[in-house]
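S.K.: What follows is a group of structures, each given as structure tokens.
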Structure 1
Amino acid sequence: MRFIPLLVASLLVTPAQAAHWNVDQSKSKLGFTVTWNKEPFVAVFNKWHADIEFDTADLAHARVAASIETASEASDDSETDEGVRGAAGFASSQFPTATFRTTAITHKSGNQYVAAGTLSIKGVSRPVTLPFTLDIAGDIAHVTGRAQVVRTDFNVGTGEWAKPDPVSLQVTVTVELVANKA
């Protein structure tokens, strides 16, 4: 009979939980680079949020959920930005939010990790792999990473913009963030 209370107690134990991290938006950047007319076009998103649970010793419970306001895209070229946010680009008025949610985070070696997840843009979801470096000093984490995506996989660049010229199909998503352990 002692077995039943022990079984019930074991079922009530909550799983381990990774540490929560708060992104310091003033020191962090999320953006992308794409070749446009044989020149790099570099843009950032000014409004985004990341919910991060991460512990290097407990990657099984690590997770990241990011939400990006597509209308906050900005570069040094406001005229091009209007097109990028417009119907042929992100269609920000119809699809105001893009998301990235991890499905797994793995350690490669040293400070090298890989986040596998799902990126959703314009109602299209695709698997994406984001290799990143992680440096933690006390309660402050610094992350830098780059992921390669094909913009047309997400219907970004439609009509005449669906061709690989003048805008490359390959886009490099860049992440640089500083987060404080909660």
Structure 2
Amino acid sequence: MTNKQEKILEAALELFANEGYAATPTSRIAKKACVSEGLIFRHFENKKGLLDALMREAEVRLGKIFGPILFESDPKLVIRKTIELPFKGVDIRELGFWKLQFILKWQPEYNNPDKMKPLIDKLKAAFTELNYEEPGNEAVLLNHVIESVSTEILKGNMDQSSSFMEFLLKKYGV
């Protein structure tokens, strides 16, 4: 990817995350990236192409984040690593990126409920191995809790070093 393409994506990410996808014209993205609007169309075809490129990057980042959990064999560590995930701290430079991912959950064309399936399946297997009464429901519940915590951290409503993480670790005995 060229330097100009990266600048375009960075500008699009910031504007989409802060002002919304629909409210952001390509002319503003071009101005922020210090490029011509035509260059955006040449590299990404249209505004949707920009968002699609950002979504492909999200898939790569999620793979890196979930990898250590998905390859973990100890069921207690699967649960522990999942709980610790949102509390590890979001790099301030990536705040806009994650904010955009959570915003897009409400856009039908970008919401992919299967995105979390590998994590939920891994949690279900961990809860099954630990003899939980309803491992599937427990996996879905923990996933929802982690998504909620992540949202609150991104909104600035919850401290990343919150005692809530300790509460969850204690609750699940991990």
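Derivation of every value follows stated rules applied to the coordinates shown; laboratory data play no part. Note that this is a predicted model, so its numbers are computed, not measured. Cβ atoms are built from the backbone, for glycine too; each structure is taken alone.
S.K.: Work out FRET efficiency 1/(1 + (r/R0)^6) of positions 42 and 82 (r between Cβ atoms, R0 = 41 Å, to 0.05) for each of structures 1, 2, then name the structure with the largest result. Show your work: numbers first, answer last.
M.R.: Working: 1: 1.00; 2: 0.45.
When FRET efficiency 1/(1 + (r/R0)^6) of positions 42 and 82 (r between Cβ atoms, R0 = 41 Å, to 0.05) is computed for each of 1, 2, structure 1 gives the biggest number.
S.K.: Who wins on distance in nm of label points 7 Å out along Cα→Cβ at positions 34 and 98 among 1, 2, i.e. which is largest? Can you show the working numbers first?
M.R.: Values: 1: 0.8; 2: 2.9.
The maximum falls on structure 2.
S.K.: Going by distance in nm of label points 7 Å out along Cα→Cβ at positions 74 and 122, which of structures 1, 2 comes out largest?
M.R.: Numbers: 1: 2.4; 2: 1.5.
Largest value of distance in nm of label points 7 Å out along Cα→Cβ at positions 74 and 122: 1.
S.K.: While we're looking at this one, here's another question. Here helix-only ellipticity at 222 nm (-39500 (n - 2.57) for each DSSP H run of 4 or more, over all residues; to 500) has been calculated and equals -22000, so which of 1, 2 was it run on? Show your work: numbers first, answer last.
M.R.: Values: 1: -3000; 2: -22000.
So the calculation was done on 2.
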